[in-house]
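These are the structures in question, set out in turn.
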Structure P
Amino acid sequence: MNTETITAASAGTWDLGDLTVRRIGFGTMRLTGSGAFDQGVPSDRGRSIAVLRRAVELGVNHIDTAAFYFSSLRSANELVNTALAPYPDDLVITTKVGPSRDASGEWHTARPEGLRGQVEENLRQLGRDHLDVVNLRLMPGMREFGTFAEYFGAMAELRTAGLIRHLGLSVIRPEHLAEARAIAPVVCVQNRYGIDSRQSGADDLLRECGELGIAFVPFFAIAGEGREAGASAEGHDQDLLDIARAHGATPAQVRLAWTLHRGPHVLAIPGTGNPDHLVENLAAGALHLSADELARLDSPGRAQTAV
């Protein structure tokens, strides 16, 4: 597959509220380490900055990040700020709040009234006066501190105050979407989703988002069961390998292409610290899979996994 002239424009665009993004974006988690949570060796700082700049040069205008994406040596938000500020006018930065980590790496769950502090920390790290899109990421421990409505209501207040332009949700169940939309508009849902990593009901949620005009943004679309550790050769079954070979593509490109084929509202946010992988990921937007190939990749039983 020739990737030399392919840019992020190959996959088309979608609107997050009044913000138009190209459907292949860039996720920053992997820049801080192999899994962002102090696992493995972070990408070289200079190369990470170069990859972010190259992504924007190749048409990426949707960057996914978070203040809790950091390791002992790297902060994703700081890398984004250093690489891309002053930000292009069309660049959309999506972040998320709910969970947080202290300097030791220990996880904490914010109370509803604590979400403002997390939003302000993202603003400080990114050097922005408002955040384009903020996802409320649900954590099991939240139930100890407040209801979902209280959490999303706090987000809606921050939107009204002008700190956030648009609201999204992450790691949710279908009932959360309806409850959130009764409080404030939702422009995106970010859940784990991939060829072999979809829980029961995930396809229904994806379809509902499409019917409502809401972007569905899978994470771990390439990594699958590898999650933070990334994809491995063992995670590719024969159908995936055969289809990749037929297109002169990599299994990762086929996974991304399959993701984008799920609907025009489905976005991809693959991350990498490797400039060659960046180009390959963007090229997946031009990879067209046949109906037969899609059926083979979507065979029954392949994807009903726990999430």
Structure Q
Amino acid sequence: MPRYRSYDDTELAYRVLDTRDGAATPPVLCLAGGPARDAAYLGNLGGLDAHRPLVLPDARGTGDSPTAADPSAYAFPALAEDLESLREHLGLERFALLAHDAGTATAQAYAAAHPGRLSHLVLLCPGARLQGELPDDAREIFASRRGEAWWPDAAAAIDELARVADFEEVRNLLLRAAPMAYAHWDEPQRAHAATEPGQLNPVPRAGFWQGVGEAARKAILERLGDTDCPVLVITGSLDAVTGVRSGELVAGSFPRARSHVLKESGHYPWIDQPDALRTLIEDFLAGTLPAPR
């Protein structure tokens, strides 16, 4: 597995996925969420590697990357500086960045700190904690699905999560609640959800938001107004984890952003709607995405 040396001399791991036949195409760097979930859960993002190389770094304390000696290195602004070190290692002047879930906070911190380095930015299913808001439409989406067979047990697990501190119990409860993150609960979704408990890393997870106070949060948001790259924010119409409204709020932080809601998709659109997601991202990166109606 290839490695790069980050700003503090730590060697961090990354993978390159490329199933094309040798055509020279700039890579897309892809950030995992969780926070602190192994990047393996991104898979190949619904076959996006058939069109462009995908570079998937393992954040500190996840996958094949080592834990951090200083816990502050787990905070998302520090993870953004790891990304800058990876850019330098790869020799990229500018690059396309894709991020999912909590990884979108790292991506926004990177865009704020290095606005001239991004050619395109794709944010999948973001939350709006960085924007200072917690919309409740995800809860409404979850409630609207109470007629599905998995719903009672998932609802009970969510209720228990608020009272549990032991991380092993948290892992089990998250697996019981997993159907809420998908548009359907069929074999592909079940197989993907089964990987989550073993891919979560509690210490980096706890450190992700640590040390980022109100002043730092507002400074990041203010600097996002200086980004000049096109931004695409994608949400799922059935995403009961982060909902749709958060994506609209995140898009509103950028001067050149547009949001798109994928129908019949949850929090993992490359599992629920791989073809639709792949086409949407490809059209955006190629500059051929039709204007919104």
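What follows draws every value from the coordinates through simple rules; no lab data is involved. Everything numeric here is computed off the predicted structure, so don't read it as measured data. Cβ atoms are built from the backbone, for glycine too; each structure is taken alone.
The table that follows gives values for the structure above.
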| read-out | value |
| --- | --- |
| Structure responsible for 3.0, with distance in nm of label points 7 Å out along Cα→Cβ at positions 51 and 123 calculated and labels P, Q on offer | P |
| At a computed 23.5 (mean count of other Cβ atoms within 10 Å over residues 107-114), which of P, Q | Q |
| Highest-scoring label, criterion being FRET efficiency 1/(1 + (r/R0)^6) of positions 91 and 163 (r between Cβ atoms, R0 = 35 Å, to 0.05), among P, Q | P |
| If FRET efficiency 1/(1 + (r/R0)^6) of positions 11 and 75 (r between Cβ atoms, R0 = 25 Å, to 0.05) is computed and equals 0.30, the structure in P, Q | P |
| Comparison of P, Q - label where distance in nm of label points 7 Å out along Cα→Cβ at positions 27 and 139 is highest | Q |
| For FRET efficiency 1/(1 + (r/R0)^6) of positions 67 and 259 (r between Cβ atoms, R0 = 30 Å, to 0.05) computed as 0.25, the structure of P, Q it came from | Q |
